[in-house]
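Asker: As structure tokens, here come the structures.
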Structure I
């Protein structure tokens with residue numbers, strides 16, 4: 001076993017992930033690039049986890065409304081980042097893991113030709129019904145070329161992310177770009193002690209097979225022959241010290257009584273001022289917080 005980013009065979013076991021996969025998974029950290037990664041799940045485990053989880057069992061219309069508004073705010077933020085980094089006029093856009101097609105629909109409404117791939121059957125049906133966007137299930141069979149390919153909270157779910165990124169790079173036009181956004185992982189080492197061990201294990205207990213920080217995300221893209229055009233941190237636009245509220249927003253739960261007012265203000269902004277919901281910054285000054293994402297746009 002080697003690191004999924006830098007290829008190093010030197011890594012340390014730091015814990016175990018329970019309750020996500022069919023079998024518990026050991027989690028490791030690369031000594032060289034500090035990537036967190038788990039032992040590879042089986043194809044059966046991945047299929048069972050993702051195939052039909054979209055909106056399964058959710059019946060609460062209020063929750064669905066709030067979730068849709070939050071997704072719109074996030075997608076609008078991503079669209080603006082990409083648009084400000086590269087020319088998007090009349091481009092051919094493809095999103096891998098397009099979910100319900102919302103981000104593609106924003107590009108579509110701004111004059112782009114859009115294509116997408118989504119494994120989940122229910123999400124593809126929703127995209128067709130809601131936005132009249134035809135999503136396909138398997139991008140590995142794609143032989144088309146695109147101007148911009150979007151990977152939003154996707155690459156961290158693959159067993160072999162480098163192989164996947166190289167495949168996606170082959171789908172770019174000569175002057176094309178790839179946008180990647182993933183959660184930022186807290187670091188625990190001699191130079192950066194950004195959270196407790198208990199918080200780290202809780203954070204890593206997800207469906208992710210790899211967990212990036214900004215440095216190894218850029219290294220990952222460069223090792224696949226891409227040139228970084230722009231990178232940025234992104235998070236909820238709330239008080240950075242209000243960890244309880246950030247966790248509530250990240251996990252989609254209900255707020256505690258002491259955070260009800262702050263949560264209500266945030267929810268109101270989400271509906272009325274979606275552009276204000278997320279904040280972007282170029283340097284997190286080694287201060288990690290729940291909900292923080294990292295993003296890059298890179299070209300050939």
Structure II
């Protein structure tokens with residue numbers, strides 16, 4: 001990759017320059033709707049950035065529920081073992097690399113990810129590529145809305161398939177933590193949990209998706225939507241830094257473990273902390289949906 005890669009955000013005009021440069025790259029549309037899982041693909045077919053590949057949260061960026069060995073009862077290969085629990089279990093790095101290869105993504109490419117949902121879903125692919133050891137991945141700031149506001153073209157319908165490649169996994173660039181690791185860190189200054197769900201869900205007043213309401217004891221609350229300005233782009237670095245420092249107090253950025261309901265909407269918080277210069281934090285991908293599935297784990301409300 002000849003030019004300095006984009007590793008956090010990329011603006012619409014920068015993506016236009018990238019497309020014209022001839023530099024190897026791939027754009028991914030990650031639009032999704034939790035209530036209507038088929039809607040994201042329909043929206044993609046209606047309008048997407050030219051050449052973009054659709055990445056489905058359920059089909060491509062999550063392991064299937066109930067796969068053999070997911071409950072630990074059957075011995076399976078590492079490639080078939082999900083990397084987390086929860087409503088959107090992470091596939092293994094090996095399975096993820098197979099998907100990347102199938103859509104034609106290779107190690108020499110710059111990845112650009114976007115959605116229509118306030119970076120809620122494309123952040124998942126941004127983090128997964130880092131986890132796969134690929135640093136050259138950036139979120140399109142402002143999403144498809146910013147692209148269209150800049151007067152850029154969109155395509156309709158399906159895109160031609162790409163030739164299969166061989167994406168080679170590299171050492172992870174981001175840290176994944178398990179429910180057991182979170183449990184062992186409760187009450188420790190070495191672990192600071194940040195819950196990205198809406199305040200009412202965090203407090204346990206409502207719970208539309210999981211069987212138990214509440215939050216992990218000690219977790220701080222910062223809804224992921226607070227990272228965006230009114231125009232849908234991430235807030236300026238200085239403002240993000242001030243807001244997170246107010247939330248964290250004396251705690252360090254490196255101590256932070258991000259979580260939400262199923263490990264997806266936690267990532268805008270993780271990315272925002274990096275934009276703010278607060279270091280790399282960790283992700284509990286199973287999040288509340290995995291945590292509350294075990295009745296022996298403690299629950300807090302209020």
Structure III
């Protein structure tokens with residue numbers, strides 16, 4: 001009988017892999033030939049109080065699956081909107097190795113993927129960041145982007161003024177020049193992150209500078225979007241893979257259906273990272289992410305490898 005998988009807590013996740021290391025792990029996986037388009041699509045099931053997301057992935061040495069829940073009413077109860085657990089398995093035997101706090105994995109991997117894209121899309125001197133949102137992903141994106149760019153100023157834009165102020169104060173406590181602003185702040189920003197639950201665009205895309213990099217991670221449904229068609233029509237648009245981008249997020253689907261965004265021009269992130277497609281610095285650059293299972297697997301495997309007992313656990317796993 002195989003041993004019970006070890007539980008890896010959120011504290012252990014963040015204690016073993018910081019944002020810079022997560023960025024490096026995602027970047028290395030893509031450079032090594034990982035193809036996001038080859039992965040299994042996630043399953044989304046509507047339930048009475050939200051959604052369940054099942055996200056499987058297979059890699060070298062490890063296989064895994066994340067079960068995530070999205071409960072829109074949770075913030076009003078003092079709970080996170082998105083919660084998750086991650087089951088990491090040996091890829092040869094499919095023996096469970098670890099049950100990982102999936103919320104922590106999500107908090108790490110989504111900003112890490114964004115930062116990998118931003119490292120290629122943002123200007124080398126990009127230093128003014130505007131963040132739409134005030135939750136864990138908003139904070140996480142600031143941390144991950146600090147790994148690839150020096151941030152001189154961060155402006156938080158959110159519907160809840162108290163939460164926006166609290167996040168700005170937290171960032172100031174971490175040594176950043178941070179404050180609260182409104183959507184017009186995008187007019188001067190060189191980096192823009194959208195990490196919201198909005199169903200309609202959160203700012204006027206005509207205001208965005210030609211040298212800006214815009215990251216949107218909040219929407220994954222065809223009728224929801226954070227970015228307007230004006231911005232998408234004038235931008236180089238990078239996605240995880242074309243098929244997913246044309247199936248899930250309204251940020252891409254709506255402008256494609258309107259005829260202002262060419263589906264064939266969407267750039268898969270692997271082609272950007274490996275240099276097969278160059279960055280177009282004549283116009284804004286957008287990275288639209290919906291999240292994929294390979295991202296969770298890369299980060300969960302990195303956590304497992306770096307935990308003090310991971311090597312012993314792996315050696316004892318039945319094969």
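Here, each number is a calculation from the coordinates, and none is a lab measurement. Because the structure is predicted, anything quoted here is derived from the model rather than measured. Cβ atoms are built from the backbone, for glycine too; each structure is taken alone.
Asker: When FRET efficiency 1/(1 + (r/R0)^6) of positions 134 and 150 (r between Cβ atoms, R0 = 25 Å, to 0.05) is calculated for each of the structures I, II, III, which structure yields the highest value?
Answerer: Top value of FRET efficiency 1/(1 + (r/R0)^6) of positions 134 and 150 (r between Cβ atoms, R0 = 25 Å, to 0.05), among I, II, III, belongs to structure I.
Asker: Among I, II, III, considering only distance in nm of label points 7 Å out along Cα→Cβ at positions 14 and 46, which has the greatest calculated value?
Answerer: III
Asker: Out of I, II, III, which structure matches 14.1, 41 when Rg and Dmax of the Cα atoms in Å, for residues 158-245 alone is calculated?
Answerer: Source structure for this number: III.
Asker: Ranked by distance in nm of label points 7 Å out along Cα→Cβ at positions 230 and 278, which of I, II, III sits at the highest value?
Answerer: The maximum falls on structure III.
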